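S.K.: Some structures are shown below for you to check.
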Structure P
Amino acid sequence: MIIRQGGLRDINDCVAIDTSYDTEHVWQVRTEEKPYQEILITLHPIKLPRPVRSRPPRDSDHLIEDWQGGGCFLVAEDDGELRGYLNMTVEGRPAVGWIKDLAVMERHRRQGIGSDLLRAAMRWGRRRGLSNLLLETQTKNYPAICFCRKHGFLFCGFNDHIYVSQDIAIFFARGV
């Protein structure tokens, strides 16, 4: 497996990756706000009655623009076949890496490719002085949430008004 900086010629292969996933759980977000006192946020997984097939709410139209912006665009390939990619932009001061996309071909998932891409992105970020990495996913993307937690990302917020689909976005962060 080779992890390398991706180029314009890789974008079509990245767009062709099916980013849909199966899940048997969703994370429920509950908030309770007491005026001028405290805000309580509770997240907990709920098992669904049957598996659900879903896909991330964003399309891949932003890949070319992000690549042109000089962020971190990594691809994983083996035997000349692109198996996954990671797209990360750099935002703010201090500089933070925002992982916008992390996708692996379905038949190659759970083989460490996503972890390899993440480790390569962390090395890229350290060389450029990034302070943290941020990752956003839907509350119903249980596989992505498990991946985040496995790799030391901590919950740092949510937004229930970000997606047109009205899915809830949850955010995770970790130091580089």
Structure Q
Amino acid sequence: MKILTTNIGKKRTLEYKGKSFTTGIVKLPVSQGVVLGDEDVVGDNVIDRKHHGGVDQAVYAFGYNHYAYFENLYPNQDWQKGMFGENLTLDVLDEHSLFVGNQYEVGEAIVEVTKPRNPCSTLGARFQDMSIVKAFWNTENPGTYFKVIKRGRVMPGDSFKLIKECSENPSIASVFVASR
């Protein structure tokens, strides 16, 4: 796993079918990297603290290897890395071999796998199409949240080095499938 882009979102309001969504889901790549903090990525706007951010959801990562599937379903989107609201777009993310509790050193930080991302209506508003929520649920590739064990800067090009494996724990894919 290698970081392709580090992404930051600013507070904005999305309109979809008469509803307003105030969110930080629209994330754009930043070349200078990001600092992974205890409860979020420094400088990233987390609006809904009930469902995002916090110790167990400080950083969200999604695999670029999953983009092609969604690009095929939603060809009219303005595709760019960060499209799913992820802080880190990774070259390859395999949720079947990513176990809850695994720890990785990346850049100056140490992170721990905690849980999959569950899609919500804000993702639908981001895509201007609520069918993305069901399409997302129908995969086994939700991306993953990380807890930050050691704060630090990460940069595009940084690789994840496994420092603690917890293969006795469930994979992110199996936790996601069980939550449906």
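S.K.: When mean count of other Cβ atoms within 10 Å over residues 12-19 is computed for each of P, Q, which one produces 11.1?
M.R.: This value belongs to structure Q.
S.K.: When you work out mean count of other Cβ atoms within 10 Å over residues 44-51 for each of the structures P, Q, which one comes out largest?
M.R.: Working: P: 9.9; Q: 15.2.
When mean count of other Cβ atoms within 10 Å over residues 44-51 is computed for each of P, Q, structure Q gives the biggest number.
S.K.: Work out which structure the value 30 belongs to, where relative contact order in percent (Cα under 8 Å, 6 or more apart) was derived from one of P, Q. Working shown, then result.
M.R.: Details: P: 21; Q: 30.
Structure of origin is Q.
S.K.: Still on this model: If you work out Rg/Rh (Cα atoms, Kirkwood Rh) for P, Q, which one comes out largest?
M.R.: Values: P: 0.98; Q: 0.94.
Of structures P, Q, the maximum of Rg/Rh (Cα atoms, Kirkwood Rh) occurs in P.
S.K.: Upon calculation of helix-only ellipticity at 222 nm (-39500 (n - 2.57) for each DSSP H run of 4 or more, over all residues; to 500) from the atomic coordinates, which of the structures P, Q produces -4000?
M.R.: Values: P: -6000; Q: -4000.
Going through each structure in turn, the value belongs to Q.
S.K.: Let me ask you something else. Given a computed value of 4.0 for distance in nm of label points 7 Å out along Cα→Cβ at positions 36 and 52, which structure among P, Q does it belong to?
M.R.: Matching structure: P.
Here, each number is a calculation from the coordinates, and none is a lab measurement. The shown structure was predicted, so the numbers you read here are calculated from the model rather than taken from an experiment. Cβ atoms are built from the backbone, for glycine too; each structure is taken alone.
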